[in-house]
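Each value in this text was obtained by applying a stated rule to the coordinates, not by laboratory testing. Just so we're clear, the structure is a prediction, and the values are computed from it rather than from any experiment. Cβ atoms are built from the backbone, for glycine too; each structure is taken alone.
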Structure 1
Amino acid sequence: MTIFTINEVTKTFTNGEVDEQVLKGINISLKEGEITALVGASGSGKSTILTIAAGLQRASDGQVVFEGNNMTSMNQEEIRKIRATDFGFVFQSAHLVPFLTVEEQLMLMLDVSESPLKKHERKKEIDKVLKLIDMEHRKEAYPASLSGGERQRVSIARAIIHKPKMLFADEPTASLDSKRSKDVMTLIRELTKTLNITTLMVTHDEEMLSYVDHIITMKDGRVL
């Protein structure tokens, strides 16, 4: 089932007196339980699509529709609510809070997403997710004691702990070596399928494309 669509989206940035159109009528449909990768050269517009889809910036024109609701007509508070409850984010860097343990990182995300779970239920949910990513033995560890791959796995757990419907991943393997990249992509794929999440990912790494369901190639602000 299609859960997310981008319809005729354009984006124009103004640099002094010059307007630069970086997206030129983008159309994309995303289905539940599938991973779609955005690929293309630097400057092709793929990261701009991701940030617009995730509600991190506004399109200049067109529609971004999530579960039948047009996000482009929503106010900032409505978009913030969707980001907190229905969206999850994974970036190139894990961006973990240095003074929080692995368990506390996930507990903080449950707070931010205003989870209805009670404290003891939250701890059970955290244990369940940490088992999914094979990190239950590290739940008391701080980020400084984790490897790069472990930190990225925790960032993925943080992104899905509140059961989002959409996962946005911006170069999630760019800072990892080949083996850890494959481990992270295997995890993203398994979670996408197991939890029926819709994943939109930007990547430059062609080796990671074997893990995705659909590939969208960008060039000069257009979908090829």
Structure 2
Amino acid sequence: MFTGIIKDVGRVTGVTKRQGGLRLRVHYESPEEFRNLSTDESVSINGVCQTVVALGEGWFEVDTVEETLSKTTFSSLRNGSLVNLERALRPLDRLGGHFVLGHVDCVASVHEIRELGSSRELWIVFPDSFSPFIVSAGSITIDGISLTVAKLDHLLFAVAIIPFTFAHTTLNLLKTGSRVNLEFDILGKYVARQLGAVSSPLVAESRIDEAWLREHGF
């Protein structure tokens, strides 16, 4: 589990095809943040939870399977690609963002980037089937970054980007049409399941109806 507070921007320095998947090597810039990193540890790369399978001084490697490649932007990573990095949450860490699992729900695209004085407003267009999981002022994860939905329209939402976040993540590389990984708030997904959001590919049909509510004292 992660918080969506990016600790480092790493660089992909190796992409090797392995039995339908990929072996990725990532170099990081902050040794302090990755002190005592070990194999079998989880690391978030652009919001995707991956397991460290090998490591050395200043780098680590992960194996990415076909399922991940089909549901994320990982298939577009190349040598030199910059990626957002976060290590797994420890029980005593401050929860500065929100609960992020690193399980990407879908790939979306940048619709528009607006400059608003010192900040920026990033508009994202997303698949209609995920509409039940997003609310105004709710949490959203974009490429592993915990952000707040500032505005919400049909199939579009906007997040406000402060200068620090823009400068210390890969958000400054995005352009209109860029593809990004989205993870919707896990709490919202559980609520949507209980309320029977049957239009979403993530949930099964709910058995909660008026008769069920009466039977259980509601």
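To which of 1, 2 does the computed value 19 (percent of Cα pairs over 32 Å apart) belong?
Details: 1: 19; 2: 22.
Value 19 for percent of Cα pairs over 32 Å apart corresponds to 1 out of 1, 2.
One of 1, 2 was used to compute helix-only ellipticity at 222 nm (-39500 (n - 2.57) for each DSSP H run of 4 or more, over all residues; to 500), and the answer was -3000. Which one was it?
Numbers: 1: -10500; 2: -3000.
Corresponding structure: 2.
Of the structures labelled 1, 2, one was used to calculate mean count of other Cβ atoms within 10 Å over residues 133-140, giving 18.1. Name it.
Working: 1: 15.5; 2: 18.1.
It must be structure 2, since only it matches.
If you work out FRET efficiency 1/(1 + (r/R0)^6) of positions 37 and 157 (r between Cβ atoms, R0 = 25 Å, to 0.05) for 1, 2, which one comes out largest?
Details: 1: 0.70; 2: 0.15.
Comparing 1, 2 by FRET efficiency 1/(1 + (r/R0)^6) of positions 37 and 157 (r between Cβ atoms, R0 = 25 Å, to 0.05), the maximum is at 1.
Comparing 1, 2, where is relative contact order in percent (Cα under 8 Å, 6 or more apart) highest?
Numbers: 1: 32; 2: 22.
Biggest value here belongs to 1.
Can you rank 1, 2 by volume of the Cα convex hull per residue in Å³, for residues 53-92 alone and just name the one with the largest value?
Comparing 1, 2 by volume of the Cα convex hull per residue in Å³, for residues 53-92 alone, the maximum is at 2.
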